[in-house]
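K.L.:
Some structures are shown below for you to check.
Derivation of every value follows stated rules applied to the coordinates shown; laboratory data play no part. Computed from a prediction, not measured in an experiment: that's the story for all the values here. Cβ atoms are built from the backbone, for glycine too; each structure is taken alone.
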Structure 1
Amino acid sequence: MVRKNAINKYKLPVPKDQLQRIDRTSSPAHLGKLRNAIDLIVDKDTPVLAAADGIVTFVKDISDIGGPNPAYWEYTNFIVIMHSNGEYSRYDHLSYNSSTVKVGQNVRAGEEIAKVGMTGYTYLPHLHFQVFVVTGFNMWTDFETLKVQGFNISLR
């Protein structure tokens, strides 16, 4: 049975003073398996921070294109971190060549791992953040996003 909520209290994966708003509902791509993903609206080049301690399992930062068309879906730059509780966090729409981490590297919560960009299918600069568990053999197709409860913050 798949958990509905993330176990850990994840830290905000962008600096709080640069966060304009948290959007949990307006993205047309946040359906089905991505229904618990969160968009953190920030400016381009905002630092992306590891939301919890873990090991980097995937880094893609070779794309330099994106825009408001689903045709750009596969062009997102992203990082995946595996956490000790069996959950993974994923950070999308990263700037070209901005990753500061490598696969296999241990990271600590709050450590900068990249910068926000405009890669992949996106309408405006933001960090797409999701916590997920793998539910089958293929982590790219067999996963379920979990609801993140950890960073309920007030903005102004």
Structure 2
Amino acid sequence: MDCSSCGYSNEGDARFCVSCGEFLAKEEGSESTIIGLSQNVASLLSYVLVFVTGLVFFLLGKNNDYVRFHAMQSIVTFGALAVIVIALRILALIPYIGIIFTILMWAVVTVGFICWLLLMFKAYQGKRFLLPQFGELAERETYGRWRG
């Protein structure tokens, strides 16, 4: 299937362009998703309330791999960041060295906020953007059951 964005000729069963990462729509109407939203809007919304909306769109978007991928990436990424921030907040209570953990916590929150904005922007553009480790895990969880 040829990519509409860059023109690269992908294998017939490819879901995303190997060259640019663009989602490859297989058939007419494959971009529709749950509750009448386009797949780009549904994918963006899967990041809005971090892993909460990710979980909602993962469960409701069973017929759209693109939405399920972004929802799973939201769950994995922001679920892990929430655990890290909670752990750092607890460690920040340690006298004297707690300030180091407080600084680390705010660094993680800042990086998480930047990732949140970037992921919403890329999802709305129709791009598959994989964060290191988190995106790969989300991709395996989303497509692993469908391919094998």
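K.L.:
Identify the structure, out of 1, 2, from whose coordinates Cα Rg over 2.2 N^0.38 Å was calculated to give 1.19.
P.N.:
On the way: 1: 0.94; 2: 1.19.
Answer for the origin of the read-out: 2.
K.L.:
Right, something else. Could you figure out which one of 1, 2 the value 13.9 for mean count of other Cβ atoms within 10 Å over residues 86-93 was computed from? Present the calculation step by step, with values, prior to reporting the outcome.
P.N.:
Numbers: 1: 21.9; 2: 13.9.
Answer by label: 2.
K.L.:
With relative contact order in percent (Cα under 8 Å, 6 or more apart) coming out at 31, pick the structure among 1, 2 it was computed from. Before the final figure, lay out each step's value.
P.N.:
Details: 1: 31; 2: 22.
The value was obtained from structure 1.
K.L.:
Using FRET efficiency 1/(1 + (r/R0)^6) of positions 14 and 78 (r between Cβ atoms, R0 = 30 Å, to 0.05) for the comparison, can you identify which of 1, 2 gives the largest number? It would help to have the intermediate numbers written out before the result.
P.N.:
Details: 1: 1.00; 2: 0.60.
Comparing 1, 2, the top value of FRET efficiency 1/(1 + (r/R0)^6) of positions 14 and 78 (r between Cβ atoms, R0 = 30 Å, to 0.05) belongs to 1.
K.L.:
Identify the structure, out of 1, 2, from whose coordinates helix-only ellipticity at 222 nm (-39500 (n - 2.57) for each DSSP H run of 4 or more, over all residues; to 500) was calculated to give 0. It would help to have the intermediate numbers written out before the result.
P.N.:
Numbers: 1: 0; 2: -20500.
This figure was derived from 1.
K.L.:
Follow-up. With log10 I(q)/I(0) by the Debye sum over Cα atoms at q = 0.22, 0.31 Å⁻¹, for residues 38-93 alone derived from the coordinates and found to be -0.98, -1.31, which of 1, 2 does the value describe? It would help to have the intermediate numbers written out before the result.
P.N.:
Working: 1: -0.98, -1.31; 2: -0.69, -1.10.
Computing log10 I(q)/I(0) by the Debye sum over Cα atoms at q = 0.22, 0.31 Å⁻¹, for residues 38-93 alone on every structure in 1, 2 gives -0.98, -1.31 only for 1.
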